[in-house]
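Listed after this line are the structures, all set down as structure tokens.
Throughout, read-outs are computed from the coordinates displayed, never taken from laboratory work. Just so it is clear, the structure is predicted and the values come from calculations on it, not from any experiment. Cβ atoms are built from the backbone, for glycine too; each structure is taken alone.
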Structure P
Amino acid sequence: MVWVTASMTENTRVALTNGRHEWKSDEPLEKEGDDTGPTPYELLLGSLAACTLITLQLYARHKGIALGGVTARYEHEKQDDTDDLGKKKVVDVLTSHVEIAGEFTDAQRERLAQIVSRCPVHKTIENGSRVVDRVEFV
């Protein structure tokens with residue numbers, strides 16, 4: 001199990017820890033925040049990007065493939081859509097742009113492209129999650 005604890009500090013600033021590391025999140029000025037850290041959506045995109053690059057690195061290392069470098073840009077936007085019954089809804093769309101540098105065979109290129117969507121965070125987002133909320137008033 002992994003865990004993170006979040007604590008409200010000031011205005012919309014949030015301190016985060018997993019017991020080994022500390023980081024923060026905030027909202028931008030235009031959303032009445034102080035812009036002292038990435039937004040929650042930026043943290044989500046960062047988690048996905050980090051997981052993608054780590055998964056590519058571990059796969060390449062396991063297969064003895066030399067990566068010249070890997071970068072990823074993830075974007076989030078909300079788009080209008082319709083469900084199967086034609087009812088309008090808004091969906092979250094995450095788009096990636098991954099650049100992998102190096103000399104590869106066609107088969108290696110094809111497999112590395114597949115690995116981009118195989119990281120655990122990508123699978124969690126794509127498959128959906130169950131969120132269990134427990135609220136305690138102290």
Structure Q
Amino acid sequence: MKLEIIKIGKSKFPGISEVAHEYVKRLKPMVSVDAQIWKENSAEQKVKSLFSSDAKVVILDELGAQWSSKQLSKKLKTWSDHPGIKRVSFVIGGPYGHSEETKRQADELWSLSSCTFPSELAWLLVCEQIYRGFTILKGMSYHHD
């Protein structure tokens with residue numbers, strides 16, 4: 001399984017981007033992962049291209065389900081164990097979020113909190129939580145109960 005972590009909209013805070021990329025770097029020995037930033041003007045069409053029968057698309061949305069770190073790790077395990085799932089894409093929207101059509105097509109809607117975060121901060125949180133999820137699966141000491 002390959003993971004994609006996609007943020008829509010340019011990075012405005014290089015420090016946050018740097019930390020997000022550090023988590024992606026830490027993930028690479030555990031899973032095939034790619035972090036991407038897409039321009040807003042072409043994002044909607046590109047997001048549509050993610051939907052396929054061998055992929056899971058997780059859209060970040062404030063009205064989505066909230067998952068604990070352990071719940072996310074279980075989802076990651078389920079997806080990685082499923083032979084029909086080749087790719088899981090986590091997509092963080094730009095300043096105006098995602099279209100209703102995109103949200104309807106998504107396999108999962110994930111909310112990091114009932115608060116609304118800037119997309120840059122959401123990207124960092126998604127990268128960290130996915131890293132945390134894999135460390136839970138691997139029995140590493142990063143996550144403390």
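Give the label, chosen from P, Q, of the structure having the highest value of distance in nm of label points 7 Å out along Cα→Cβ at positions 62 and 78. Before the final figure, lay out each step's value.
Details: P: 3.8; Q: 2.7.
Greatest value across P, Q: structure P.
For which of P, Q does mean count of other Cβ atoms within 10 Å over residues 46-53, calculated from the coordinates, equal 13.4?
On the way: P: 17.4; Q: 13.4.
It must be structure Q, since only it matches.
Given -10000 as the derived value for helix-only ellipticity at 222 nm (-39500 (n - 2.57) for each DSSP H run of 4 or more, over all residues; to 500), which of the supplied structures P, Q does it correspond to? The read-out was computed on structure P.
Figure out for me which of the structures P, Q the number 4.4 belongs to, where mean projected area of the Cα convex hull in nm², for residues 70-109 alone was derived from the coordinates.
Numbers: P: 4.4; Q: 3.6.
Working through the options, I get structure P.
Computing relative contact order in percent (Cα under 8 Å, 6 or more apart) across structures P, Q gives 37 for structure Q. When FRET efficiency 1/(1 + (r/R0)^6) of positions 22 and 118 (r between Cβ atoms, R0 = 25 Å, to 0.05) is calculated for each of the structures P, Q, the largest result comes from Q. Across the set P, Q, mean projected area of the Cα convex hull in nm² reaches its highest value in structure P.
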